[in-house]
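Any read-out appearing in this document is the output of simple, stated calculations on the displayed coordinates, not a laboratory observation. If you're wondering where the values come from, they're calculated on a predicted model, not measured in any experiment.
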Structure P
Amino acid sequence: MKHTLSILMQNEAGALVRVAGLFAARGYNIDTLTVGPTHDPAVSRLVLSLQCDEAGLGRIMQQTRKLVDVLQVAQPSAALAA
């Protein structure tokens, strides 16, 4: 199943590489990836999509939250459905 994640992270060198590296290390292929600024110049928003099951999604979201530069991980489609 295709899922979309929205990740708020520190706008620092290497932050994107750490997120992408985590997904690669866990065997997930990122289908789409967009990074842009937020109202705070110190914070960037990363939006990505990937194919995985529900259990895998929960695991990768939990692991992503543990990264030093990551401030928030959310699933926008879940928020819209509620």
Structure Q
Amino acid sequence: HPLIHSDRGFQYTSRAFKRKLDTAELTQSMSRVGRCIDNGPMESFFGTLKCEKYYLHKYKTFEELSTAINEYIHFYNYEGYQKR
């Protein structure tokens, strides 16, 4: 099953959210208690995504936004400059 990783915010630990994950056949992963650094790379990526893509354009439909995000993920992974 695909994996969804989050922090331990109340919205991610609720029974309702767990049921939605089960329905969608997603496996849940959460950062350790008191270890916000566990999700640091993804927090950094989402900050970059928002600054370089999301805030620079108004999307008229969800599909348009979804396409833009998928294109950006491809760019980020295969073409963008990344410090390693």
Structure R
Amino acid sequence: MDILSKECIATVTLFDLKVSEGELMVFADCLKIVMENYSDSEIADMTVCESKEELSYFLAGVTEVLKEMVRQDYLPDRFKS
């Protein structure tokens, strides 16, 4: 992963990143594991998210990016649905 640029807007830092599909798959898999194995209160204690529902939005975003892979034959089925 490489940082291409960063910008601070109010209290939020926005990053433009160069990330491989492999890295995105790891992120998506980790989000899914957390959602499947921890309660909302555990998620709130361990992350900056408050619930499985909130984490699901991040997972959906990563999954949507993965669906844009050029070589779809390399995209595992778990990301195609």
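Suppose relative contact order in percent (Cα under 8 Å, 6 or more apart) works out to 24; of P, Q, R, which structure was it derived from?
Values: P: 44; Q: 24; R: 20.
Computing relative contact order in percent (Cα under 8 Å, 6 or more apart) on every structure in P, Q, R gives 24 only for Q.
With semi-axes √(5λ) of the Cα gyration tensor in Å coming out at 23, 21, 9, pick the structure among P, Q, R it was computed from. Provide the component values of the computation, followed by the final result.
Working: P: 19, 15, 11; Q: 26, 18, 12; R: 23, 21, 9.
Going label by label, the one that fits is R.
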